[in-house]
Structures are given as C-alpha cells and as structure tokens.
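Take a look at these structures.
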Structure P
Amino acid sequence: MTGSGFRERYLDVLASIYLYNEHRGYTSLDRVLDAVRQRCPDDAEFQAEIAKHRADEEKHYRMFRRWFERQGRMPLQVDSGVGHIDRFIQWVFRCSIEELDTSEIVGSEDDFERLCRVIMLTEQRGYAQVEIILKNRLIMSDPVMKRIFQIVHKDEPDHFLPYQRWLERQGRATAKWNERAADWCIHKILMLAKLPALFLDAGRPRLQRWPDEDDAITAH
C-alpha cells in the first residue's frame, strides 16, 4: 500500500467509525431527552442542554456524511462493535441500547444516575480522543477533516458537562472506579483491536444507504 493509499484507507476507516457513533449518539439521545423530561420535569436548563447535545451529534453526523459525499463513496459498513456507547450500555445495563427500557430508567434513581455517568464518561473519552486526533498530521492533512474535528472539539465539553453538573447538584458520584475501568477497557479494545481489524479488512462492504434515511422510514 502506498503512502497515499494508507492515508486514504485510514481516513476512510476513521470517518466510518465516527459517522456510526455520531448517528448512534443523536438517535439514542432522543430517548435520553425523553427520560430527562420525565425524571426532571422542572429542570428546563438540563433539558435544553441535552437537546443541544442531541443537535450537535446530528450536526457532526452530517459533516461526516458530507465528507464521504465529497469523496464520492459511501462509508464502510460497521456495527455496534465499534460503538463506545453501545459497549458501555451493554456493560452497565446488560442490554443493547434498543433494549434499554426508558420507563425503568426514569423510575430508578440509581439507573438514571448510571445512565448519566455512562454518557458523561463516553463524551469525556471522545473529547480526549479528539485532542489526540488534532495532533495527528496524517488526519490534519485533509483540510475538511481538520475542520470537522475542530468543530467537534469545540462542541464536546457541552456534551459531558451537563451530566457532570447534574450529578454534582444531586451530590452523587460523577464516576465510579469500575465505570472508569470499563471506559478504559472499551477504548483500548476499539483502538487496538477493532480499528486495526477494520483497516485490514480489504473486503469490507460499504453501506448502500445513509443511516439517516432509515431514520426517516422508522419515523413513518
């Protein structure tokens, strides 16, 4: 593989993973926002912060989609195996995001706090990873990708601080040692196993449809 081929493949893989996670993020946050409205009906500020988080995630998804459109190709097919939040939810709640019962989360103080910590830790991890990406010359050599990650970096604090502040206002732990350990392990699995495997999978098929097109079908 030539130097330019390596760069193209690396950006292809990276953008495919981010596109999946951003789409997973904003579609899942619809349910989180519903839970927050039920659990904290009088906390308009917290609700507004979650709504902004959701809007930012969709904005980021659409930026990565436009990057692929400019490249003239579709993203690589990836699944929940590359999703940090997917793995974290599975570890904490022992179910997939789809199986997560919003009514049970709302009805349980402990579960709601756990959900807030999972989101907070996931977004903090995302912020730290973007800071590393912004120092990567290979990724920054693509001016559009550079701009995308600069925007993501600017938005990211608003994605974990609302949950952190809410937990602090309740006098609750912002993270437990086993949750931090799980976050660390998930990150290492993604970086040291999933990303290289995807990079080396030359036969990996590409999506035939954009994920948000399926959102529209589901909505109807």
Structure Q
Amino acid sequence: KANKDARGNPRDGIPFHPYYTVHDLFGLSVFLTIFCAVLFFAPTFGGYFLEHNNFIPANPLKTPPHIAPVWYFTPFYSMLRATTSTSVHIWMAVASVAGLWRAWSLRRHPLRLAVLAAGMAFLLWALATVDAKFWGVVVMGGAVISLFFLPWLDHSAVKSIRYRPKWHLSVLLVFALAFVVLGYFGIEEPSPTGYWISVTCTFIYFGFIWLMPWWSRLGEPRPVPERLVYHPH
C-alpha cells in the first residue's frame, strides 16, 4: 500500500473486476465440466467414486477376496498394511540412528542425555514387544496428524516455492509421487512387491514431514521482492 500512483491506487494491485472475476469463472467452468462428465458419463468412475463392491449382490456365505477403503483413504490404508514385524524392525533401526545422532549433539548436557536415553530405551522396548498391528494404527493415524504440524516444521527463510532453491520443488514432487503410489497399492491386492514399495513410500512420507526442519533450511533462496516481505506493525 505504500507504493501508490498519483491517483492513490497501489502500483502492485489490479482491479478485482474483470481480472479475478474471469479467473474465478474459469476455475468454476473447469470444475463443472469435470463434475458433469463424471455425473453423466462415468458415475462409478471404474469403482473409485462409487465402490465396485456396492454393486455386488450380498452373499452371507462368501467373503470378498479383497476389501479396500474409498480412494481417498487408500494411501493411509497402504501404510497400515505395510506396517508388519519386518517394517517395525526397520523403524527400530531408524529410531536408533536418530537417537544416536541426537545423543551426540547432547553429549555436553548429561541430564538431557539421560532423558533421551531413557526415552529411546522405552521406545525400542515398546517397538519390540507391542504387536505390529498396533503400530500400524499408530502409523496410519500419525500420517494424518503429521500434516497439521507442517506450518511449524517448515523453517525455510522464504515461504513461496517460487523463491526457494529449485531442488525443494523436487523434494515436494517426490513426496507427492510417494503419496500417489501409496494410494495405488492401497487399492491393489497385497503382494510382496507392493509391500516393499509401500514400506519405502511410507518412509519417504514421514521423512519429508519430520525432516523438514532440517532440509527446508538448506540451500540459498532467491531474493524476495520487497512488496512480498511482511513487516509486522
């Protein structure tokens, strides 16, 4: 607002009409086109929008060979299925490495180091003794809850992806691809190949989120224009 022309209009601003009006109408028309295409030509969408099992006559003497949730739950369902005793051992190894790395950074703080050691011992004991099905539920729920912490986990100096290092976009695309792959294997029947791919994508998912305080600070961001810099009053 400080950068205005002789008429008092912001130099960096544009009128709402017709620019934003046309912009919103275009988005609305695209949505209605896709909506009507699904509604009139593919209401079931191959069993993704309306599940295929809903059209199978009920048979109390036969259990369906494969039961999958609705498509928007399949990534988290895939994480649930990928959490077995084998993957729990991998989680234990990852937790041990993370604990040792943190212990090295706290080597000059004996009290904090003792608390960390006690916490790691309890965590490893719980992972080793509690059934993997329980940890599958924890992983599935944690995958959803973790998303709520993203605003506080992002420690980048700039917020817009436009001014961040280019490889930040690559990291985001890998995360998105892993999420889509998890969704695909959540629909498919279990298989050894699908299991290991799901395990890998699960670690990519959590690694992207919980390592964000570290990797989001790496790289040199591009200069942000002054008009986009927020100055608190």
Structure R
Amino acid sequence: MKIAASLIATLALAATTIAAPDNKHGNKPNKPIVINKKVLQTSKVPFIPHSGTALFTNWVGLNVDFKYVKPVFDLVNATKAYGNGTLISRGEAHITTIPPTEYDNILHPAGVTIEELNALAAKNNRLQRARFGLECLGRVQVVTKDGVFQQSVQIILKNYKDILSYRNDVFKLFVKKGGNPALFAADNFTPHITIGFKNRDIFIEDGVYKGKNACIHPIVAK
C-alpha cells in the first residue's frame, strides 16, 4: 500500500510540474495565433451523428470545418514549445457537446437514447448554428496511470451559451425520463476544439480540465 501511495504521489507531482507552460524555452509565436474566422461559421457544416452499440461510440458533437483548423495544427506542431513534431491529428474537428462517458454512464441508463439527442441537435440545424468565440490556445499535460506522458493541445472556447442551451434541454429530457438531476449538470462543461495530441487524447477522467485554466497562448479569428 505504501508503494502504491508513493507511486500515485510521484505521478501527481510529475503531472503538476509538466502542466505549467514553459515560458523560457522554445520557439513560441510572438503574436496571437490567427485562425480563419470562417471556422466560426459552423452552420455551413453538416451535423454528423455518432452512434453505435459499444461503449464510447455514442456521443454528440458540433462539427467544425477541419480545413480551417489544419493550419493551426501545422503551426503548433512545428513549434518546439508546444508540439515539436510529436502531435497527432484526427484529421477532423468538432466540439464535443455530450461526451461518450456522460451518455453511457448517466443519460442512457435513464432511458435517454442517442436518437433523441441527435434529433434535438439536428432540429432546425440547432447545434450547428450554435455561436461561440475563441478564448485561447490551450494545453493539458499529465502522466497517466500507466506511467506515460500525455499531452493534448486545443482551442478553448468562450461565449458558448447556444451550446449550453442544448445541454440544458438535454437535462430537461433526462429529468423527464426519471433521471436523477444531481447526476447531470448542463453547465459542468468545458467546450474546446482538439488540435492534436501525443499518443492519445486525454480527458477529465485522466484528471485534466480543458477550460480557461489551460490557456497558454492567445488566438484570434480573422
């Protein structure tokens, strides 16, 4: 038990240490990163349903045009302090609105179906029309339980009340079906657009929070 506790403490200390932005080394951009403002025009991008029969295959996301995100990935990955050529891109971009774990562990057990969530998102192109702003370039780093260093870089969002409105309606549906309201908090949510990651993406289950707390560099849409 003492060895296990010591290992956990060591990993926690390492995660805390590496999570701090490196302000002294690396060829960081001197000015805000610029992304094409058309990345905000998601109403022109089709909504893509995500559903399946296995765990982690059902989720809801706001689809984002990757061609505007790709130049940012290339810049960040070529920057020594942020990517240094080690980042992996999914080749697509989205804003996860209902994550798989939230669906599998909370919504689905209460009787909420992925078809209902998709219908709610697709009605009048609601989710794709959601407006949002860009807060910053963010980065989260952690040593996971298997002892591997993980890093994920993302665009942190702000002014996303339209997305929260969707989540609030999901909450109403959840409660209507008898779900325990204490288990689903619509505003317990840190929307972002993942740019790239090392090894694999990391999530709140890994102990990281992709909110304003993770900001490392300004980004603007022009």
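Computed quantities for the displayed model
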{"item": "Which of P, Q, R yields -8000 [helix-only ellipticity at 222 nm (-39500 (n - 2.57) for each DSSP H run of 4 or more, over all residues; to 500), calculated]", "result": "R"}
{"item": "Value 51, calculated as percent of Cα pairs over 23 Å apart, assigned to which of P, Q, R", "result": "R"}
{"item": "Label whose coordinates, when mean count of other Cβ atoms within 10 Å over residues 113-120 is calculated, return 13.5 (choices P, Q, R)", "result": "Q"}
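Throughout, read-outs are computed from the coordinates displayed, never taken from laboratory work. Note that the structure is a prediction, hence the values are computed from the model and not measured. Cβ atoms are built from the backbone, for glycine too; each structure is taken alone.
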